[in-house]
Structure 1
Amino acid sequence: MIVGIPTIEVSGKHYLSPHFGRAPYFTLVEVDGKEYKISQVIENPHVKHEHGRGAGVIDLLTSYGVNALIAQGMGHSAFTMLRERGVKVYFIPETLEGLITLEETIRMFVNNELKEAEEPRELHDHHGGR
């Protein structure tokens, strides 16, 4: 299974990005049971696009064979497009505050601590979103 994780880099360390579509990177992780390895980090070329960004990001991820995606949240259209393409979406617990490291995100996934999302989770940000 190839898991896509939207990530940001802070002082040389990778963390789960709070924003799916605006993540500067997507880290691709090959998961086999509890074993995993980071296969590659791809830059998000759609980070600057406002409209239709989600579709471009999803095309990019599915072109790399991503079967699952871990995020803090995402809007309805991105969630629906991923599900239509057979990509499972997992959200990290809302109780976790602050930046979550890439390693911690993967650890939660391989230990079955993340449940597959049944519906989108809109995150309210301060960028004048909807």
Structure 2
Amino acid sequence: MLKITNLKEGDIIRVDDDGVMREGTVIRVSREEHQALVDNGIQEFWYNPDDMHAVPLDEPQLIRLGFTKEDADGGVKYKKDSFRLVTPKKGDFSNIEMWWREDRRHFSFPLSVHELQNLYLDMTKVHLDMA
């Protein structure tokens, strides 16, 4: 379940579409109706928070978002333009450091794709979409 207040247009999430989990993109958020309009790849449909789930952030998702990978001292550095995201251990996304210009942030818990998208937007003022 996702909180409506944490969603923005363009966020990538998973939806439970009558028992079938589909990845989709948030088209619009209605805070009044407490629902989000999501394009689930087949149709656009309004979903309740109980039917929306986070997509865990991992390497394949970062690659889909246009990041390139560089091995760095046992960890991995992911780069997109001048934005950097580092995991100290390969494949461990529970401890992430990210920065863009002088804005540096550290997270000691796993992030989801939509959270990274919202952080990227907050830091760079550019929306992070699938490449």
Structure 3
Amino acid sequence: MKQQDQDLSADFDTNFEFFLHDAIETGCVWGLEGEEGWALCPSLENDEIDVMPLWSQPEYAQQHCKDEWSSYQVVPISVEELLDDWLPGMHEDIIMVGVNWNADLEGVDLEPLDLLEEMDRLIAEGQDVASDD
């Protein structure tokens, strides 16, 4: 189910499915971090709420290291850390999560606890998260 050999598409639901599958399979997601912190952008639905984009493959994140994010680096986040710390923290900070946004920075953005619930459900159904245990 990997889509690594091609770019993310205009089909946001498919990109979201790739995100879930890849993240659970590899145990890692990717964000962009710069001197000022993590890359954020305003939500298209409510410009008073920030969205933190995350990608399931480093190549997807790397293509966004340009323009205002040209000094940002692609940084891995373990799925365990994402589920235990990041998503609950993003919920508390009222930051949405953008999932596998395409080259035009378009895609699914959702409440962090919704992503947490969906990933927990998939893991419980038997998809193992890669870990260092």
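When distance in nm of label points 7 Å out along Cα→Cβ at positions 77 and 101 is worked out for each of 1, 2, 3, structure 1 gives the greatest result. If helix-only ellipticity at 222 nm (-39500 (n - 2.57) for each DSSP H run of 4 or more, over all residues; to 500) computes to -4000, which of 1, 2, 3 did it come from? Clearly, the read-out refers to 2.
Please state which of the structures 1, 2, 3 yields 19 when relative contact order in percent (Cα under 8 Å, 6 or more apart) is computed from it. The read-out comes from structure 2. Quick one: distance in nm of label points 7 Å out along Cα→Cβ at positions 37 and 53 came out at 1.9 when computed from one of 1, 2, 3, so which one is it? It must be structure 3, since only it matches.
Assign the value 24, 52, 23, 0, calculated as P(r) over Cα pairs in 10 Å bins from 0, in percent, for residues 69-116 alone, to the correct structure from 1, 2, 3.
Details: 1: 24, 52, 23, 0; 2: 26, 61, 13; 3: 24, 48, 27, 0.
Among 1, 2, 3, the structure yielding 24, 52, 23, 0 for P(r) over Cα pairs in 10 Å bins from 0, in percent, for residues 69-116 alone is 1.
Rule-based calculations on the coordinates, nothing more; no lab input. Computed from a predicted model, the values in this text were never measured in an experiment. Cβ atoms are built from the backbone, for glycine too; each structure is taken alone.
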